[in-house]
Structure P
Amino acid sequence: MTVGLALVSPLTGGRAELEDTMRCFFGLLVLGLLPVPIYAQSELAFPQIIVGDSFETVVQIANDVASDDTLTFEVYSGAVEGNGQPLPVQFDGGQPVPVVKRQLSPFQEMSVRLNLSGSDLKVGWLRVSSSVPGGKVSGNLFYRVKDGNTVLESVGVTSSKRLRFGQIQLDHQDQASDTGVGFVNPDDSPVQVTIDLFQGELSLAQFSHTLQPKQHFAKLVSEIFPEFTGEVGTLLVETSASRAIPFLTLRLDGQQLTSLPVRPLGFTLQYELWDQSATLVESGFWALESEGHNIVGFGRRTGDPESQRYRVLGTWEGTSFQCAYRTYLTDESPGMVVFNGISQGIEKSGGEPITGKATVIGADGQAVAVYDFSAFSKY
């Protein structure tokens with residue numbers, strides 16, 4: 001049985017009944033089929049803090065919901081000394097402790113200063129977590145160098161999202177330019193991190209490192225890949241197949257620091273749907289980005305106008321692949337197509353297809369048709 005999948009793009013506008021019928025149907029169905037992100041914004045991770053000597057770190061936090069919240073600030077030592085151990089610091093000039101709690105009222109903003117007077121320079125990382133179920137916080141921090149009460153230098157960074165894959169663009173053409181990368185393992189089991197150095201499609205070198213629980217890593221690219229000098233390139237940072245951790249990038253020009261973004265990896269999957277008689281029902285592509293194990297992007301069927309795109313969302317964790325998009329059936333009723341498949345893992349695409357079943361679901365929640373599908377990763 002062939003079902004016409006007349007796709008209506010939320011990106012280019014659609015039919016009025018989609019908003020009424022599909023809002024509830026699609027939302028509830030996705031919650032039932034697709035794993036909900038477990039990290040959300042109830043926990044923030046900052047992969048690098050600097051305290052001691054003339055350095056201090058200032059954390060800016062906001063409570064983004066209309067309820068009171070209690071935030072826990074935890075500081076851990078970095079790779080230089082006592083990696084992963086609790087690091088006592090001064091919060092707003094108090095006695096050095098590794099953990100403090102702060103109360104926030106609805107939508108309240110707060111700045112917290114971290115320093116360590118009279119100490120040598122120390123590096124570490126910071127976790128800020130909400131105690132309220134469904135709590136949502138946002139924040140950033142900035143490092144600054146002070147001479148007494150005078151600020152000499154300052155650079156800010158946002159909280160780092162957990163990524164399964166991240167890409168960092170390098171430009172070391174200027175003299176004394178370099179790039180620093182930092183990441184942490186906030187979890188309770190080890191994680192392997194692999195850094196690949198590319199120029200275009202050419203792989204130049206690879207570096208791997210295993211982080212134990214709560215451990216931190218921070219190095220300059222010139223330390224990791226000393227042969228890479230005076231050039232441009234890209235770092236691809238990859239974690240173990242079932243893991244996602246926060247990353248941070250800083251650019252160094254002489255003595256001047258600047259923050260740089262770690263971009264999620266973008267990739268394209270070309271897919272095909274086949275019925276039981278091995279007849280091709282549909283083909284097209286998905287252009288996706290990954291954040292943690294969540295994937296989001298857009299797709300277009302072969303033969304559709306370029307302006308007609310549909311949103312795609314799902315998860316890719318280890319070898320388990322799942323995604324979904326909204327559609328219209330041949331009778332003009334709204335529906336959804338849900339893909340459930342098995343892969344060799346996103347890090348092992350190499351021409352190996354994702355294979356599984358694609359289920360077309362009507363507005364009543366019943367399956368209308370089931371197809372075989374395959375999807376080839378095209379980086």
Structure Q
Amino acid sequence: MKKMFSGFIFRLTKGYEIAALIALLVFFSVVVDLYLFEQQTFSETYSDEGVSYYSGEWGTVKIDHENYKDFRYENSGLTAYDLYRSDCEPVLKPANDNPLSYFYTDEMNFLCSSLGVFIIAPACLIVLFIPIFFGRMFSDGTIKNYISCGYSKRKIYTASLLFSIVLDLAMVFVSILIFAVFCLRYSWKPPIYLPVVITLFAASLLLLFTVTSVSLASLFISGKRIAPFIAGFLLTLIFIFTNIPTVLPVYMLIDDSELLKPQDSKEFTEYMEIAEKNRNEGKYIQPFEIRLDVTDFKAKMYYEGKDLDIFSESKMPPASRYAIMTSIYINPAMIYQLTFNYEDVYFAPYMLYHDGLAAINIACNILWITASNGIALAVFRKRETSA
């Protein structure tokens with residue numbers, strides 16, 4: 001298998017594919033990062049020419065190139081850990097608390113969503129690369145040469161898969177380097193809490209491996225170049241360029257189970273009193289602990305260990321509810337769509353990590369990768385290989 005792997009590398013370095021891959025990867029990564037950095041609220045205050053205003057109960061504040069550094073995370077007085085959990089756990093306000101602290105959350109959300117951005121260009125390019133590069137083994141009949149030289153079909157498939165994954169990792173590495181250059185350009189130090197960052201990045205990387213596995217599996221099952229084009233295109237279109245597979249069912253569950261109880265109810269009144277007390281005292285960024293029960297996909301709110309129970313009971317039939325939950329959990333892009341598209345349905349990145357959604361998504365992608373490659377290998381080993 002080492003010789004076959006070396007042969008793939010030789011073909012790649014001697015052909016036009018490597019130059020095209022590098023050029024397209026750099027171009028698309030730069031375009032995507034440029035768009036994201038220029039569009040994000042927090043980065044608008046970072047540009048030399050950018051000027052923005054914040055109007056609220058603290059008055060109107062002008063933010064320009066003279067004072068924009070004052071509103072960054074690095075000057076917030078918060079640790080990265082406290083920043084990440086401040087959306088769903090009680091966190092004391094720092095001594096130098098700034099009324100524009102929502103900018104710090106923007107920075108954290110932008111970083112977490114960027115963990116999915118790293119795979120956009122690699123996913124699109126691997127979908128093009130697999131049928132072009134590996135498709136030749138079928139169209140030119142070279143796969144029969146491998147078999148006649150003593151390579152088993154299992155070794156041929158495994159070497160192709162490993163080579164594709166190594167290429168995935170190389171492209172993601174380049175994407176990260178380009179993103180780091182943009183961070184230097186904007187003098188930005190991302191608020192990194194490693195347990196959350198590593199977990200969300202692992203989920204995105206496994207999504208890329210899923211796209212790669214399904215595309216390669218389609219080629220070896222069919223023996224036709226068109227199959228991985230179609231399969232890969234559909235996967236990237238549905239899972240990477242839309243958020244419908246996750247956001248639509250999540251909306252259905254939220255609309256059903258997270259409707260607040262009437263404002264005159266005992267539970268809601270108690271919740272509002274606590275929120276008002278905290279606003280007056282200015283002690284916590286927010287005083288509540290908010291958790292998501294993954295077994296029922298229902299939010300729960302606590303204050304000092306007491307369940308406030310401010311959400312109405314579900315009116316959806318249990319079978320329908322669990323069917324919708326299943327569609328969310330078997331989606332390999334669940335975390336990608338909940339972070340990269342957080343403007344539509346917001347889940348705090350710390351909550352995704354803390355309450356188990358990220359772990360479910362990682363397990364889901366491992367299942368997709370194992371199943372697609374297992375089926376492909378089983379079919380490929382039994383199928384007659386034609387020139």
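Bear in mind that the values in this text are calculations on the coordinates, not laboratory data. Bear in mind that the values here come from a model prediction, so they are computed numbers and not experimental data. Cβ atoms are built from the backbone, for glycine too; each structure is taken alone.
A value of -1000 was computed for helix-only ellipticity at 222 nm (-39500 (n - 2.57) for each DSSP H run of 4 or more, over all residues; to 500); which of P, Q is the source structure? The structure behind it is P.
In this comparison of P, Q, the computed figure 17 for relative contact order in percent (Cα under 8 Å, 6 or more apart) is attributed to P. Out of P, Q, which structure matches 0.10 when FRET efficiency 1/(1 + (r/R0)^6) of positions 104 and 160 (r between Cβ atoms, R0 = 30 Å, to 0.05) is calculated? Only structure Q yields this read-out. For which of the structures P, Q does the calculation of Rg and Dmax of the Cα atoms in Å, for residues 168-303 alone return 22.4, 68? Derived from the structure labelled Q.
For the set P, Q, ranking by mean count of other Cβ atoms within 10 Å over residues 112-119 places Q highest.
Here volume of the Cα convex hull per residue in Å³ was derived from just one of the structures P, Q, and that gives 162; the source is P. Tell me which structure, out of P, Q, gives 0.90 once FRET efficiency 1/(1 + (r/R0)^6) of positions 192 and 328 (r between Cβ atoms, R0 = 41 Å, to 0.05) is calculated. Attributed to the structure labelled Q.
Once distance in nm of label points 7 Å out along Cα→Cβ at positions 216 and 360 is computed for every structure in P, Q, the highest value turns out to be that of P.
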